[in-house]
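So, here come the structures, one by one.
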Structure 1
Amino acid sequence: MAEFKYTALGRDGRQVTGVMSSPKREGVIANLRQQGNRPLHVEEFKFKKRNFMLGGGKVKMRDLVVFTRELSTTISAGVPLPRSLSTLADQTESKYFKSVIMSINHDIEGGEPLAEAMAKYPNVFSEVYVNMIRAGEAGGILDSILKRLATQVEKDASIRKKVKSAMAYPVVILAVTVVAFFGIMIFVLPKIGKILNDLGGPDAQLPIYSRIMLSTSAFLQKNLIFILVISTVLIWALRRYIRTEKGKYQWHSLLLKTPVIGKVMAKIAIARFSRTFASLMGAGVSVLESLEVTGKAVGNRVIQKELTEVAEAVRNGQPLGKQLLQAAYFPPIVGQMMTIGEETGKIDEILLKVADFYEEEVEVVIDGLASIIEPLMIVVLGSIVGLIAASVMGPIASLSKNIGG
């Protein structure tokens, strides 16, 4: 069974596009005519669904935001979902995303719900995204849900961009420092060590820091390949371990305990929890289901486990606000605001304000962190270069005096 992309004129004279399964092109044309449509263009459409499900491509956050907003607009205007998806597929510039949208449209035309069709592509649509679409379909408020989703995706993209921007300069400086250190130790110091031995002879007494640097240089020269292999294996093993559930939990726990970084990670998780939970509650999703979905969306296994324990207490009849007040990684203000939301019935509105507050906090902390890290990395780089220079120039100056005397 092949897939064919078609363009046809409907009974109302409007142009429609879509994807249809048929053994031959003639079968698609016959089916379109039976539906009262006049085929304009029919061609075979090949997409590899298996690659999508394995994460065979990526979709930019900007493309996802535009897709979500435009889909919301077209649905609000009363445009049928298949036609909306076909239009958006034609407009997107990403070939991968176009194929995904067309595949989803094909599933919908086959009678599958939008959420289930999107769930087949977890590398494009997150679990939170799919669950909110599912809630929107169940409640008949898909256009409203899509607007909330677009805002949420934009906020997540903004935070990620801030973090990447703040870390870009320190990472570059660190890379330069490491390359410069190994370059000097492997290529420069051995030659300088030879000069020192030639000047002072084999019995020359060098300062202890010079001897340490020269010994380190000799060790790196002899064992460089071994060190690189061991380092590569260790990094590979660590990355593999972190991908396991136990390793991921321990890694996230370590990040939360790390000074400064832990606070940033916690604030990001709280902001994400507040906005996602508010969106789900606003969509009519139950508290327990919202907690389950939100726990998977915060991006931290330790906080996810904490939310699972909170959900269990709520299932046993405990107020959600009270449980959040007792949670280790949630500041008291979150629990207090949740309690107020429960009393007033405005949990979604109140938590959106909490999300805005913590997103601003994250931006402030990240900006401050960047301003601290940049000069700190320069000091570290300067210290390493200074230590190497002192290890070399000190003995040379001392030996020169002895020779001159």
Structure 2
Amino acid sequence: MLRFASRKSEYLPTHFYNIKADLPDLPKPPLNPRTKEALNPSDLEAIFSRGFIQQEIASEREVPIPDEVLEAYSIFRPTPLIYAAGLRKALDTPARIFYKYEGVGPVGSHKTNTAIMQAYLAAREGITTLTTETGAGQWGSALAYAGSKLGIQTKIFMVRSSYRQKPGRRILMEMFGGTVRESPSDTTDAGRRFFAQDPNHPGSLGIAISEAVELAVKSPGMKYSLGSVLDAVLMHQTVIGLEAEKQMAELGAEPDTIVGCVGGGSNFAGISFPFVRRNLRDGKAIRFITVEPESCPTLTRGELRYDCGDSVGMAPLLYMYTLGMDFVPPPIHAGGLRYHGMAPLVSHLVNKGIVEPKACSQEKVFDAARLFLKTEAILPAPESSHAIAAVVDEALAAKKEGKERVILFNLSGHGFLDISAFNGNGSK
């Protein structure tokens, strides 16, 4: 069997896939946080670029990828689809395991896919600066990289626990010209609210979002850019699954189980949505499993309701699974999964029973990461290691049942800049 497949011209898609065109019904619409009425696209113009807003409300099934973005993608896309022969052998399972390796991108994660598209839309409108938040730093690094490519300055609020755990990510953002601040900071009203309570507050993605949105709203020439959660961001990530469809076909394999980790939902959506389409339109019965930390169990223990996307109440109200805008997760190493809410589209699929949520402990996740390093010679990011933990469970279940299965998962990033997390037992 081929180890990987990745011919550029044949696999790089020319359009994003918009799952909203195939859903029998859509999630409840976002609300204006002040009026509590359905959000008008114009309400978002103080925060986002107009081009991004148009993609957020798009309803067509296929949205063209601009030539300039395709050119930027072609440096690292398509990413390889790899047959996990070493992991399969170690588990002695009849299951065949494949993974899409997004860690070959410019900053080592899938986040570059939407960062380039959002920076392109901003540059086209003459926006000079994009503000954003970042947890573990993959998204902040991706936006800083995209900004450097397209002439956009970036100002990034990095969740304090990750800022201190992961100095390599901060350094990378700064090398690409990004300005990075710990969050909560004392430079915004939103940040000071929490900074005053505790100068060593661990921070959260919700707080960092509030700071970035506030800066964008108050500063001429600036707009905000989000790395997950919103419909357009999830759509940009479908390049992952669209490539995987063609690559799996070349390898003669049809996945019956697809796994991805979830924080806000973008990398899971990226690998899964083109395959969810098969269930919706072709009557397939592919299983989809999302994996989150036990310490931030948004899908497995949260409520499906309207909640603010940030911790202060500046962002739109989204109908999603949430632990509450005031929830501050413990400072786990998977900083990209420390978000109180979930993408409305992923929440919708979970609510409809199309997607199965699962939570894993950090100890189990780090054990899976070490196994993957030893068997596949790639150190996965702590976030992606959640998916690996679930894949191991599924592969061992196949072994117990004596059934051959085909499992596909998204290895959304490498962990080389997170290596200090693996010092000791990895459970602290």
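Every read-out reported here was derived from the displayed coordinates using simple, explicitly stated rules and does not represent laboratory data. Keep in mind that what you see is a predicted model, and the values were worked out from it rather than measured. Cβ atoms are built from the backbone, for glycine too; each structure is taken alone.
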Worksheet item: Which of 1, 2 yields 155 for volume of the Cα convex hull per residue in Å³, for residues 143-326 alone, as computed?
Response: 2
Discussion item. For FRET efficiency 1/(1 + (r/R0)^6) of positions 239 and 263 (r between Cβ atoms, R0 = 25 Å, to 0.05), which structure out of 1, 2 has the highest calculated value?
Written reply: 2
Response to the item:
If distance in nm of label points 7 Å out along Cα→Cβ at positions 23 and 383 is calculated for 1, 2, the one returning 2.1 is structure 2
Fill in: Read-out relative contact order in percent (Cα under 8 Å, 6 or more apart), computed value 20, structure in 1, 2
2
Worksheet item: If FRET efficiency 1/(1 + (r/R0)^6) of positions 71 and 247 (r between Cβ atoms, R0 = 35 Å, to 0.05) is computed to be 0.40, which of 1, 2 is the source?
Response: 1
Item to complete: Please state which of the structures 1, 2 yields 21.1 when Kirkwood radius over Cα pairs in Å is computed from it.
Response: 2
Worksheet item: One of 1, 2 was used to compute helix-only ellipticity at 222 nm (-39500 (n - 2.57) for each DSSP H run of 4 or more, over all residues; to 500), and the answer was -25500. Which one was it?
Response: 1
